[in-house]
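Asker: The data blocks that follow each hold one structure.
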Structure I
Amino acid sequence: MERYKTPSAVYLMLIKGDDILLQKRAGKKWGSGWYDVSASGHVEKNESMRTAICRETKEEINVEISPEDLEFVCLMHNHFENINYYNGYFKPKKWKGTSKINEPDKCSDLIWVNIDNLPSNILPDRKLAIENYKNNIKYSEFGWNND
């Protein structure tokens, strides 16, 4: 009998002072028109979460991060459209490069906003993850009880 497999995804919170970099999802990508954290993506086979978010960040916003410079923010267990996800959130202690949109078919905007004044059209689970960061909550669940 094959065991149940749960996908995992990674998310980056690029934070400078009281500001966080958000990307606006675009095109045919799920959540198009909504703001997301700085970078995000799926963890590939035989890839750690830290390696995955470094790869995704370079691909999406042209910023380079070393895995050892990542600080764990929180793990969120999401239930979405009959799929369960393990979502790992990280914040870099330092990075190289200036953020820019590398995938215009998937991202229409990059904005720095005050972490206490997020746009109304931010994905709800990402908003919760940012609240988790601000309150030092290392684990939460989303979507299990119609959050």
Structure II
Amino acid sequence: MVELDHRFETGKDTDYNWGAILDLDRIIPCVEGGKVLERETDEKAKAEIKVKMGAMSMTFRGTVEIAERDDAAHSALFEVRSKDVGGQGYANADVRVTVDDGGGALNTKATIAGKAASMGEGIVQTVLDALIKDFTTKLARI
């Protein structure tokens, strides 16, 4: 398992930030290579992400779900469950997002198996870190 913490700045107020992160149609495309395939409910969507790790490119398909939501604390837990379309691997993550005036924080706990994991923990962590930093940059623009 890889665990990463990131702070992000949006320059927007808490209510705006809270509404933005709860909108799966807006935040899933903020992940590089991410897109919504089908909306199941307001809290759950089928999604796809294309990830490049070194010379390898992989496509993961699965679900993104708001598993917990605390409106008073402006905190939500997103469960991401996905399988490698071209192999036996998977990439799962629990992402806790907390927002406030001006931005927020993400705590990501990811478990990866298969081809992606075979690249080594250092590469996996570097790729995840870059994906999350890119996500937070795009999140600031929505």
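Asker: Taking distance in nm of label points 7 Å out along Cα→Cβ at positions 68 and 84 from the coordinates of each of I, II, which one would give 3.6?
Answerer: Source structure for this number: I.
Asker: For distance in nm of label points 7 Å out along Cα→Cβ at positions 28 and 60, which structure out of I, II has the highest calculated value? The partial results should precede the final answer.
Answerer: Working: I: 2.0; II: 1.5.
That would be structure I.
We did not get these values from a lab; they are worked out from the coordinates using the rules stated. Just so it is clear, the model here is predicted, and its values are computed rather than measured. Cβ atoms are built from the backbone, for glycine too; each structure is taken alone.
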